[in-house]
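The data blocks that follow each hold one structure.
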Structure 1
Amino acid sequence: MYYCDGKMKDVKIAYIGGGSRGWAWTFMTDLAMEEKMQGEIRLYDLDRKAAENNEIIGNHLSARDEVVGKWTYHTYDSLQDVLTGTDFVVISTLPGTFDEMAIDVHAPEKLGIYQSVGDTAGPGGIIRALRTIPMYVEIAEAIRDYSPNAWVINYTNPMSLCVKTLYHVFPEIKAFGCCHEVFGTQKVLAGILQQEGLVSEEPDRSDILVNVLGINHFTWFNYASYKGIDLFPVYRSYVDKHMADGYDSSSSENWLNRCFVCKHRVKFDLFNRFGLIAAAGDRHLAEFMPGNDYLKDPETVESWDFALTSVEWRKEDLEERLNRASRLGAFEEEVELKPTGEEGIRLIKALCGLERVVSNVNIPNSCGQIGNLPKDAVVETNAVFERDAIRPLYAGVIPENVLELIKPHIENHERTLKAALTCDRELVKEAFANDPLVKGRASKEEIDKLVDEMIDGTSKYLPKGWK
């Protein structure tokens, strides 16, 4: 890539999982609206036909007169081909299918263990990681061999373990994980400012300045400010008045379906209990807490005004996205050009040297950005993005009461990575027993049986060592 006439030209981005029917179009939209970069998007997917369809969609989008970001899209046949000579690598994949995810999410329900997402923590997150880690070992090895200097952006869940695997295999990799959950909480704070009459119009969420600390999907703010206003007293006052009815942001948030909307009452309760602002969606936050807190049963979930997202709904949504992929590929529908709210392209711009950005990022704690978590833990904090550099900002230490909530998950990241690399069922059983959703809610015999059932149910996507 090179800089010329105010633009970064010939930028090469490899997209692993480039057959995506959803997030790929978000990525294309942001690229099309960015006038300061242009180049090639290299698509690679095990489903080559899906990648080829996105190639058609991307090139058609780029040819539109109103599009300012001009990119060419090509499909590649191997990791070696797609990675060689690339500047950036984007990874966004679905490990397995929704049939396997149905086992992840719903098999534990037989023991009264409910999960609202099932892709990060809990039994579902652990089993999903067993499918994902071997893929990431292969991807990390290929990046090491064919594009060791490329910046690598991960969007796949479980985020922490995906990033942890990349660094385990290739310690010198320049990888980070992107997640938009923090943005949603910034938007809540912006909306509360307006509702409380402190501003006439809701501010842009990027003007809500926060200090981020925690792990992916279990992040917290211990500082929040807007133009000299300390937002903690504002938030406290709002929570005191609205604990029962919450904050309804459904009309303004870009959710795919009402399944994903919450009234943020789990956040409010966590604030009252622990004194920090929890900074992720309630569906994610609930899964990191003890099972009796928010996920005891479907009635408890409903009482907290969020939802269990069934895999059946995900399958129905996939059908619609497959239909939309056909329409887009046949030019019967156009990709709409409007901001998506994602920051990936802005971070790529910063790494190209076109601007300087502070944003939340998932990387190892090697700089001690969270003072009381292990150096090899993958943490989420703010960092400065600038030309060819990410500089994590010191976030401080996590208060002891919140630290105790995070510790079991950090421990399970270690167990799960080792289990995936060694095909060790006993480590998986230990991880289940240590997970707050499971702990105290099932006997050892029940846990052992559940682990065996869930591993056997996903064996098609596991290495032979598990058999």
Structure 2
Amino acid sequence: MVFTSQVFLFYFLPLVLLCTYVLPVRGRNAFLTLASYVFYGWWSPWFVLLMLGSTVVDWYCGLAVTRPGASERTRKGAVLTSVVVNLALLGFFKYAVFVQENVQRALEAFGAEPGAALWQIVLPVGISFYTFQSMSYSIDLYRGHARRAQRFVDFACYVSMFPQLVAGPIVRYREVADQLAQRPQRGELFASGVATFAIGFAKKVLIANTVGEIADLCFGAGSLPPHVAWFGLLAYAFQIYFDFSGYSDMAIGLGAMLGFSLPLNFRSPYRADSITDFWRRWHISLSTWLRDYLYIPLGGNRGSVRITYRNLLLTMVLGGLWHGAQWTFLLWGVWHGLLLAAERMAGKRAFWSGLPRPLRVAVTFVLVLLSWVPFRAPDLTSAGRYFAALFVGAGEPQAGVITAARAFQPFYLCAMALAALLVWRGLETRELVPRATARALPALAVVALLLVSVVAMFAQAENPFLYFQF
């Protein structure tokens, strides 16, 4: 089930909100957990058992970590169990086929006979998100950064909470612990949630889906002149931003409707003036998770300069592979890791830090833009072909003219102009929502925006969501 579907909008969400506000406080977490399992099991009911199993393991690991009188060895063993189980689940479902493919290719390169058929493993939706959340609970308990959940149902509700279950933001238990115990059901919080959801819904349906058609056209074309290739790459940069930031807005809005304050996940990342600044703004919950649970435990910047660079590169490589088991994602991680290491070498500043801010932003955006090529391409060969198209063109010139005519339609040009305006000059959702809930006219504008978006949703043939694959 996705947020931008009629099943969710007209059946699931109204029923969940009604029951949440009618039920007594003590029963709300149990109901929300059940509703979240229905939401998650909409794709495949069997995946619910996988998530439940991870939840049970981390619950008992948390009990072992916080048990009075527990030895340090027991506590460490419980944390290690949590980490191993969660990473094993993630590794098997997400990387087993990738490892098998590459081992088989390596053996064949040395003359071995073709191996057996590859395993066919279905990747559970959102497994990268909920395993990170569940695992962080035990780690935070061990570090003393969180207190243990009082009831299993509260912890299960935290892991399975449907607003951010399949695509984030990645929430730490300590961020919602008090809200799980007692959360307000105020009218102004609900109103801000509706406004935030409406804005995110419009980002996804009106902008991301539209510019995504341009990106699909260009990345799927065999012939591209350079200017069309750059146009398609820019379209993908806008698509992934409005797709993911729109979904995060919807998640935060739904959380507010249910009484939760979920963390901010985006802060105008394309306005960053360095790669370091970009990672303070893009997918904030993931970048801070990688910092706290990977980069700092590896040693962070506490060792030699060479070790610091190694830690940065390794963190970003693993962050790239977190997105998917492909060499293209590894290349994307290496790209950002090298850029971050280069900025650290220059004293946490970009080499272009002496330029005026608009030029610093432009240089940073171009580097991020180029990194989206391997992120979007299905394989390294396709990525290389697209890089070639960016700088020298690719394929037959006549076919490229046809692609250009399809890409530069007036409707698409208007959509791209609107996306660019919002990215670099528009207000952020967190700035718009207070205005939309304080006065009648902005509130009516938000309602109208939601209605237009719903109509557009029914008119669209496809409604993909990029981060579901992660």
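Computed from the coordinates by the stated procedures, all read-outs in this text should not be read as laboratory data. Not measured: the values here are computed from a predicted model. Cβ atoms are built from the backbone, for glycine too; each structure is taken alone.
Some values worked out for this structure:
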| item | result |
| --- | --- |
| Entry that produces -0.47, -0.79, -0.99, -1.20 once log10 I(q)/I(0) by the Debye sum over Cα atoms at q = 0.09, 0.12, 0.14, 0.18 Å⁻¹, for residues 300-443 alone is calculated, selected from 1, 2 | 2 |
| Comparison of 1, 2 - label where mean count of other Cβ atoms within 10 Å over residues 308-315 is highest | 2 |
| Origin of the derived value -22500 (helix-only ellipticity at 222 nm (-39500 (n - 2.57) for each DSSP H run of 4 or more, over all residues; to 500); candidates 1, 2) | 2 |
| Winner on distance in nm of label points 7 Å out along Cα→Cβ at positions 52 and 388 once structures 1, 2 are ranked, highest first | 2 |
| Comparison of 1, 2 by mean count of other Cβ atoms within 10 Å over residues 132-139 - largest value held by | 2 |
